[in-house]
Structure P
C-alpha cells in the first residue's frame, strides 16, 4: 500500500496485520482521486472510519488544506499515527481517536464548512452507513457541508445504499472489484458531478 501521487508519491504506508482493518485498495484510491483531482487543492477533507489513514493522507499529499481523521480501533489507529509520523506530517490534520460520533460533534463547531467527506465503515455495518449519511442529510449535518460538497461512501459491490438520506441525493455509483463508491450531494447543491451509471 502506497501514496499514489502528490508530495508523498510512492511512499509506503503500513497497515495492521490480519483482516479486521480493510484498507482501500491502491487501485480504488487511484480511481477515486482521479475523479476528485479538480477539487483537492486547498479543500477541507474528512476521512471517517479512517483505518490506516490512506485516503486522508492521499488528500494531504495532493494539496488538501486540512484533513480530519476519525478512527477509534486501536490497531488501525496505531498504523494511522505511524503513517503520519513516517511521512513527517505534523500539521494540516486533526485526528479524533474517539471515533465518528465524536468527530461529527467537532465538525459541527467548525467556523468553515467542509468540501469532501469520505466514509468507509466495515462493509457489513449497515447502521454506520445509514447513521452517518442521515446525519449529513439532516439540517444540522448539511450545514457542515460547503455549497458543492461531496459525500462519498465506500461499500461492498453487492451492498446497496439508499438513493436519498435527507437532503443528500445519490448521484453516481462506481464499481471496482469487490468494492463500490457511492457519491452524494446535498439536493440544493449545484451538481458539478453529473449522475453516472456503473463504470
Structure Q
C-alpha cells in the first residue's frame, strides 16, 4: 500500500523521510485544507502519536511542515512532555532533522538562502518569516488570494470566514486592521492570505 505522503513530496527524498517516520506508534495523515494551520502533532490517549499535514500545500511547504511536526514527536520522545511546544528542545530537533534536506537537490536555489536564515532560529510557523513565506507562495497553484502586506492602506479585504476588514497602519511586526461590522481593531500577521475586495 502506498504511503499517504508519497504524492506530496519530491520522489528523491521520499525514502529519507520514511526513515524519520519509521516508528511503530507514529501515524501520518494527510488532511484537506485547514485555514488556521498547515499541520499538527498530537499524542493520542492510547499512547500513539499522530501527525497531520494539509493536502493543499506545495511540495516544499509540505516537506517543511512534515519535518516541523516530526520534530515535535522527536522532541517529545527525547525530552519528555514538559517542554515548551516551540522551545529550544524543539528548535534544536527541527534544525537537526531539516539540515540533511537543505540542498539544491531538494529545494530550488532561490529558497535555500531563505531557509538557511530561517533555520538559524526556526519559529513556530514559517508564515511569520515574511521573506520565506512570500518565496514559498511562488510555488503554490495560482489563486485569487493576496497577502495583507500587499493590500493598499485603506483598502478593504475579506477573510475565508466572510469577515471584512479595512487595512490600517503597520506596526513593527503586525498590521492594524479594522473589522467593518464591529469597528474592532485587529492585528494581522503580514503574511495572512486574504481576498482583496473590489470597490
Work out which structure the value 11.1 belongs to, where Kirkwood radius over Cα pairs in Å, for residues 86-133 alone was derived from one of P, Q.
-> Q
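Where is mean count of other Cβ atoms within 10 Å over residues 46-53 largest, in which of P, Q? Please report the intermediate quantities before stating the final value.
Working: P: 27.4; Q: 16.4.
When mean count of other Cβ atoms within 10 Å over residues 46-53 is calculated for P, Q, structure P comes out on top.
For structures P, Q, calculate Kirkwood radius over Cα pairs in Å and state which one comes out highest.
Ranking P, Q on Kirkwood radius over Cα pairs in Å, first place is Q.
Say we calculate mean count of other Cβ atoms within 10 Å over residues 78-85 for every structure; which of P, Q gives the highest result? Each step should come with its number before you reach the end.
Details: P: 18.8; Q: 10.6.
Greatest value across P, Q: structure P.
Bear in mind that the values in this text are calculations on the coordinates, not laboratory data. Given the structure is predicted, the values throughout are model-derived calculations rather than measurements. Cβ atoms are built from the backbone, for glycine too; each structure is taken alone.
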